[in-house]
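Student: Given below, in the form of structure tokens, are the structures.
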Structure P
Amino acid sequence: MQEVRSRRVYEEAERSDGRRVLVDRLWPRGLSKEKAHLDEWLKAVAPSDELRRWYGHQPAKFAEFKRRYKTELTEPDRAEAFRHLRDEARTGPVTLLTATKDIEHSEAEVLVQLMRSR
């Protein structure tokens, strides 16, 4: 597997990003599609609205969020989207993008960890 990493979608695109994939369910506020420099917006791999609202990006809930999110990733549509990400990472660098300020406690980071562990 090639390099996989997570970054904020609001940061300037870098040549080393490789394929840039937004993994949020909602479009980032105040960001134009041109400025995002996305190769793909993969909403299907994002956490459900219910899980996203429950979590509320509260670091104290991250361990439980991660557990619940991993369970959601076994659902057929999400599992297929995750397989697609893994396939992309086999051919070159992939950067998973999110609007979240706290990257370390985001779904993008959970996906990075899962992709690196498989």
Structure Q
Amino acid sequence: MPASNLPAIRACRPAWNKGRLVGQKRPLLPKHVWAIRVRLELADRARDLALFNLAIDSKLRGCDLVRLRVADVYAAGQVKERTSVLQSKTPQPVRFEITDGTRKSLLAWLEDPELVGSEFL
């Protein structure tokens, strides 16, 4: 059986992660956190600021953060000081404190007309 000369198969484009850092990233430094907060405040992005502050306070995974309900953080006309959330990956409750700045940003977002009647943050 004669060996045929087939053309070599090669990718048309380079891999998407070539030359990039993959895997776990370094945590944000406090100066980066404050820079993000300031930019969100200046851009008047109440929702993004509230969710960013809540993510920093709670240290929850993204999937758990987006599943938060208004009732988890808001009761009796004010934002709670402490709350407990059940994690999805490890079904264990996580208790965390909501800081004063986060409470202010959450209250500003909860008073927004876009959120009226919504059960998820």
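Student: Assign the value 0.85, calculated as FRET efficiency 1/(1 + (r/R0)^6) of positions 27 and 75 (r between Cβ atoms, R0 = 30 Å, to 0.05), to the correct structure from P, Q.
Tutor: P
Student: Which of the displayed structures (P, Q) returns the greatest value of mean count of other Cβ atoms within 10 Å over residues 19-26 on calculation?
Tutor: Structure P comes out on top.
Student: OK, next. One of P, Q was used to compute distance in nm of label points 7 Å out along Cα→Cβ at positions 59 and 83, and the result was 1.8. Which label is that?
Tutor: The value was obtained from structure Q.
Student: With relative contact order in percent (Cα under 8 Å, 6 or more apart) as the yardstick, tell me which of P, Q scores highest.
Tutor: P
Student: Looking just at mean count of other Cβ atoms within 10 Å over residues 51-58, which of the labels P, Q belongs to the structure with the highest value?
Tutor: Going through P, Q one by one, mean count of other Cβ atoms within 10 Å over residues 51-58 peaks for structure Q.
Student: Also, quick follow-up: Among P, Q, considering only mean projected area of the Cα convex hull in nm², which has the greatest calculated value?
Tutor: By mean projected area of the Cα convex hull in nm², the leading structure of P, Q is Q.
The numbers here are math on the coordinates, done by the rules we state, and not lab data. These figures come from a predicted structure and were not determined experimentally. Cβ atoms are built from the backbone, for glycine too; each structure is taken alone.
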